[in-house]
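Asker: Following are the structures in question.
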Structure P
């Protein structure tokens with residue numbers, strides 16, 4: 001979250017010149033960042049599905065969305081979730097293969113001998 005805060009500073013500094021009252025500017029920028037980040041993330045997430053066959057459009061939108069810190073945060077959390085799911089599935093497969101199947105063959109081989 002510390003790095004996310006540092007990523008927000010340049011964008012807020014550049015747009016701080018547009019508002020006369022700092023609290024109004026911060027509130028509007030926060031709402032704009034959250035809405036653009038969530039919207040871009042949802043659009044790229046939906047377009048990236050294999051059902052729609054729009055992977056090239058999703059890749060282009062991801063390249064554009066990297067400039068929005070909230071999009072990058074959502075994309076990073078999504079990537080962590082996907083990696084966690086992949087590790088969990090691989091752990092289950094590893095357990096099933098090595099402990100159940102190999103132990104089954106060991107038991108069969110001991111019964112045969």
Structure Q
């Protein structure tokens with residue numbers, strides 16, 4: 001193929017400073033994003049647009065979907081401080097859009113209390 005690629009075929013490389021800031025914030029607040037947990041190829045694009053999709057209640061899914069890269073298994077006990085961590089992460093990141101995503105399968109037992 002010769003010539004210039006069509007605009008829809010090329011992807012702008014996200015700002016590494018934005019990506020590192022989001023990663024630092026995620027680690028500091030102890031929150032999980034679907035972008036990182038699922039190894040999403042569009043994570044940089046969403047981050048540069050200040051859009052975040054947070055996983056709630058854990059970073060482990062009880063389902064065993066073969067197409068998904070999220071950790072699979074039995075989830076740990078829920079962190080009771082997670083709502084506060086998520087609130088602070090959203091406040092500090094000043095997202096234009098925030099989505100909360102929960103994996104939960106009723107066919108598995110899950111412990112909400114210590």
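Asker: Given a computed value of 11.1 for mean projected area of the Cα convex hull in nm², which structure among P, Q does it belong to?
Answerer: Here the read-out was taken from P.
Asker: Let me ask something additional. Have a look at P, Q and say which one yields 13.0, 39 for Rg and Dmax of the Cα atoms in Å, for residues 7-70 alone, as calculated.
Answerer: Q
Asker: With mean count of other Cβ atoms within 10 Å over residues 47-54 derived from the coordinates and found to be 11.8, which of P, Q does the value describe?
Answerer: This figure was derived from P.
Asker: Assign the value 21, calculated as relative contact order in percent (Cα under 8 Å, 6 or more apart), to the correct structure from P, Q.
Answerer: Checking each candidate, the match is P.
Asker: As an exercise: distance in nm of label points 7 Å out along Cα→Cβ at positions 15 and 55, calculated from one structure in P, Q, equals 2.7. Which structure is it?
Answerer: Source structure: Q.
Asker: Matching task: -9000 is the computed value of helix-only ellipticity at 222 nm (-39500 (n - 2.57) for each DSSP H run of 4 or more, over all residues; to 500). Pick the structure from P, Q.
Answerer: Q
Coordinate-derived values only; no laboratory data. If you're wondering where the values come from, they're calculated on a predicted model, not measured in any experiment. Cβ atoms are built from the backbone, for glycine too; each structure is taken alone.
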